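Some structures to go through are shown next.
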Structure P
Amino acid sequence: MNERNRFKGEPGTKGELTKVKVEIFGESYSVKGQESPENIRLIAGYVDKKMRQIADRNHRLSNVQIAVLAALNIADELRKLQEDYDNLVKITQAGENLQK
């Protein structure tokens, strides 16, 4: 199977979609997205890493529990990064206002 299939965007999307086969936590997935195949693989690898970290700490969890905990951890990372970004924007805007 060709790992880098391109096809026209589906209704409601812009551009072309890339289809990439990835493996996350021992399961194979066919992922479609507008990102490059390299970026899709990078993201899948990150999710796989997070799931394996959680599984290594608690061997009694089911795969679904591991996936949910990984999603919560990643969402928390995103929330913290968004807060940091928002604070930087405020600081930058305040600095610009002082220069006026």
Structure Q
Amino acid sequence: MAFRVTAPAERDLADIGDYIALDNRSRAASFIDEIEARFAEIAGRPTIYRLREEVLPDVRAANHGRYLIYFRCEENGDVVFLRVLHTARNQAGALSDSS
């Protein structure tokens, strides 16, 4: 299935990469590559991931390490990645700020 990454999710990736790069530049790049590969994996079978209605209606989440990847399935079958958030963050607050 096709997918797209929203501007807030792109900013999340940049922020994550910048933070990890403070300690290890090569790990920062490989971690972002892992998350981007995870996008393609999720888009292949998006409905196997749990709905997170308590956070935002019609939103699902998949984990990658200590991060949650939030996404929505569109009617045409495409997957839209909304945010990539560390699990320590206020999930509902961060998602509502970007919607």
Worksheet entry | Ranking P, Q by distance in nm of label points 7 Å out along Cα→Cβ at positions 55 and 79, the structure that comes out highest | P
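Given that Rg and Dmax of the Cα atoms in Å, derived from a single structure, equals 18.9, 59, which label among P, Q identifies that structure? Write out the running numbers ahead of the final one.
Values: P: 18.9, 59; Q: 13.0, 41.
Only structure P yields this read-out.
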Practice prompt. Identify the structure, out of P, Q, from whose coordinates helix-only ellipticity at 222 nm (-39500 (n - 2.57) for each DSSP H run of 4 or more, over all residues; to 500) was calculated to give -14000.
Written response: Q
Fill in: Origin of the value 15, where relative contact order in percent (Cα under 8 Å, 6 or more apart) was derived from one of P, Q
P
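Taken together, the values in this text are just the output of simple stated rules run on the coordinates, not laboratory data. None of these values were measured; they are calculated from a predicted model. Cβ atoms are built from the backbone, for glycine too; each structure is taken alone.
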